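Q: Once you scroll down, you'll see the structures, which are given as structure tokens.
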Structure 1
């Protein structure tokens with residue numbers, strides 16, 4: 001399986017790293033694409049280095065596009081034409097999209113949450129008053145998978161593995177993580 005995980009200044013580092021690491025433990029090919037060149041400064045000041053810049057990837061080559069949260073990174077995803085177009089393209093073609101924490105705001109910006117069940121970091125839904133957030137830790141609606149925040153990142157990544165790949169592989173990764 002191939003996952004594309006964009007990061008931007010202000011992305012939530014725990015979510016990004018947990019998602020990337022957990023999927024790689026499942027032997028997925030994960031590409032981390034920075035919206036800017038050089039080092040990314042995450043939401044708590046942790047420095048992250050992307051594998052490539054966003055403009056160097058073809059999003060359609062991937063099975064899933066996963067957006068980590070963090071308000072600054074999410075705002076960058078909302079404003080980035082390439083991310084917004086990729087979200088629309090993935091949705092239209094029935095490809096998987098994942099978003100955690102504040103990142104469902106970027107899905108909303110792309111027009112993808114209308115009529116969908118979703119979750120996000122508690123309180124973020126107030127920026128989307130026309131939508132109703134689920135209290136579930138991970139919510140799947142069609143090919144859309146969302147989760148709440150840093151503390152739910154492992155469950156989010158493991159559910160992605162179970163849904164797109166294999167429940168047994170997800171269980172093996174879970175066991176190896178001692179969860």
Structure 2
């Protein structure tokens with residue numbers, strides 16, 4: 001049985017112990033916002049122009065991380081592209097083998113996170129891909145279009161937008 005002495009230290013940790021230490025300048029906020037706008041608008045327009053799906057919800061969060069966390073692992077090309085590919089591959093394999101029940105979607109997410117961590121391609125927005133794929137029943141082609149091409153488009157816009165800033169160097173690493 002759990003007693004008060006065991007619960008108290010856990011609850012104390014949940015209070016937090018620091019204040020927010022990051023500050024964003026208006027210039028950084030504008031660059032990130034405009035970068036996401038241009039990137040997502042381009043992907044939306046590709047969808048309209050080609051009558052083919054280019055935009056998936058997880059791309060919004062991916063472009064945000066590329067433009068705002070340009071110097072963190074979650075915003076690097078390896079993580080953006082690799083994680084979307086891993087998540088999509090896992091989702092399609094599990095869906096084809098076992099279907100797309102809530103248990104299988106949860107398993108796909110579990111496997112996605114495990115594989116992202118093991119391959120050092122951690123990018124949280126890609127965790128939306130298995131849900132998108134399994135709910136919609138997408139096939140193998142979805143991995144290449146829109147996932148791979150869309151992730152590459154986001155990285156290309158990240159290269160352009162981030163490197164327009166005089167103090168940024170994007171990416172920090174490729175592989």
Structure 3
């Protein structure tokens with residue numbers, strides 16, 4: 001797909017309209033990409049997230065980006081891995097669909113995703129990548145995006161996404 005890219009690096013430094021944060025249900029920051037995005041955006045992001053009151057697993061919320069020079073941040077709460085029998089795939093897929101829908105609703109034409117749920121939430125990287133790429137490729141309005149980026153923080157995820165796409 002010509003508008004899907006894979007990159008390795010820091011999601012907060014990408015030239016896109018909006019980025020997706022692999023958030024937790026509290027939206028108050030955490031480890032990995034969540035902590036990095038909160039740190040890059042600054043304390044105002046935490047204050048806005050406090051006012052939202054959390055977000056259920058599988059859903060997304062939009063905030064300003066503050067000190068990150070983009071149009072906003074979509075916080076997606078991926079599932080914790082529990083063996084694959086607890087609806088994890090559907091919840092993860094819902095994060096990708098929800099983020100794409102929310103981005104388009106707000107006029108954003110380029111979006112970057114991290115590897116949602118593959119850090120402290122323990123989702124197996126290959127299974128997560130298959131779900132992520134399948135969800136994005138099957139999104140009805142994918143052609144409305146100029147670019148959709150899978151931003152891999154580590155070399156292992158980068159190679160997995162390369163092999164799938």
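Any read-out appearing in this document is the output of simple, stated calculations on the displayed coordinates, not a laboratory observation. A quick note: this is a predicted structure, and the numbers were derived from the prediction, not measured. Cβ atoms are built from the backbone, for glycine too; each structure is taken alone.
Q: Using distance in nm of label points 7 Å out along Cα→Cβ at positions 25 and 145 as the calculated read-out, with 2.7 as its value, let me know the right label among 1, 2, 3.
A: Computing distance in nm of label points 7 Å out along Cα→Cβ at positions 25 and 145 on every structure in 1, 2, 3 gives 2.7 only for 3.
Q: Work out the source of 12.9 here, i.e. which of 1, 2, 3 gives that when mean count of other Cβ atoms within 10 Å over residues 81-88 is computed.
A: Label of the source structure: 3.
Q: Here's something else I'd like to know. I have 2.3 for distance in nm of label points 7 Å out along Cα→Cβ at positions 33 and 65, calculated from one of the structures 1, 2, 3. Which structure is it?
A: 2
Q: Right, next: Looking at mean count of other Cβ atoms within 10 Å over residues 57-64, point out which structure of 1, 2, 3 has the largest value.
A: Top value of mean count of other Cβ atoms within 10 Å over residues 57-64, among 1, 2, 3, belongs to structure 2.
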